[in-house]
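Structures are listed in the sections that come next.
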Structure I
Amino acid sequence: MNATYARLKTNAYTSSYTTYNYVPSGTQAKPYITLGRLIGARSASFGNRDKAYEENVISIDVWSDYPGDKECTEMMANVVKALTGSNLTIVGFGIPALLLYEYSEILVDVSESAVPVRHGVMRFRVTMAS
């Protein structure tokens, strides 16, 4: 998750958004990006080779209070471009990670304020090998 966090903070597509690996208490100005939870992890070896791999499924969330889906959709597209545009190198693994974009949806939350909040939920599968 550290590599994805660093990429989102520094990549030209996403550096204009505030990115959190956790959301501080209090109301945060939107738009922003948060690293979601680690959904699943799997480790294994490549048969008789001395190589191992690890696969993680992570979620990344985008938050917007812009009217309509436009800003949220653009943010989600920028996250995909930032994370899949070049190899992601992860400390402890010799081969650059393979990052696949799997899923996304936009939820609308009207429970906390008069302004609806768009919550984009994205899921990525990250495969790393040593």
Structure II
Amino acid sequence: MNEANIQHVFNFLCKNKMDAEDKPYSAEICAFSDLVWFFRDTIKYKLSTRQIRQCFGESKMTVINEQDKDAALKYNKLVYVEFLEFIARLALTLFEGTELEEKELNEKIELVLDEMFAFFNMKRVM
């Protein structure tokens, strides 16, 4: 129900040029620096770069050919399906040790989506 809005956020982050050195590849990916900028610096989630890096790493699919010359680049970017996983892992990390920790994962994700969408003046479809 919220895929169009999530895709909008992802596309925005893909086009963001926070660090041009992070993006020597196509604009259909999201760089780690974009996620830090958006979730920590813009939305102001109280997460460290290390926590965001952990969510990022846990969201990555396996890079099949690590000997490929572009393998290192694949480790530093998220494709859309990995971005979806990142949102879920971010929701788990964000509410760890808070009064919302016992909420179901879908409720935590909804809270993250609300914050993400608010930046773009969008509302979550319920």
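Taken together, the values in this text are just the output of simple stated rules run on the coordinates, not laboratory data. Because the structure is a prediction, the values reported are computed rather than measured. Cβ atoms are built from the backbone, for glycine too; each structure is taken alone.
Of the structures labelled I, II, one was used to calculate helix-only ellipticity at 222 nm (-39500 (n - 2.57) for each DSSP H run of 4 or more, over all residues; to 500), giving -5500. Name it.
Corresponding structure: I.
Tell me which structure, out of I, II, gives 0.9 once distance in nm of label points 7 Å out along Cα→Cβ at positions 3 and 99 is calculated.
I
Taking FRET efficiency 1/(1 + (r/R0)^6) of positions 75 and 115 (r between Cβ atoms, R0 = 25 Å, to 0.05) as the quantity of interest, name the structure among I, II where it is greatest.
Answer by largest value of FRET efficiency 1/(1 + (r/R0)^6) of positions 75 and 115 (r between Cβ atoms, R0 = 25 Å, to 0.05): I.
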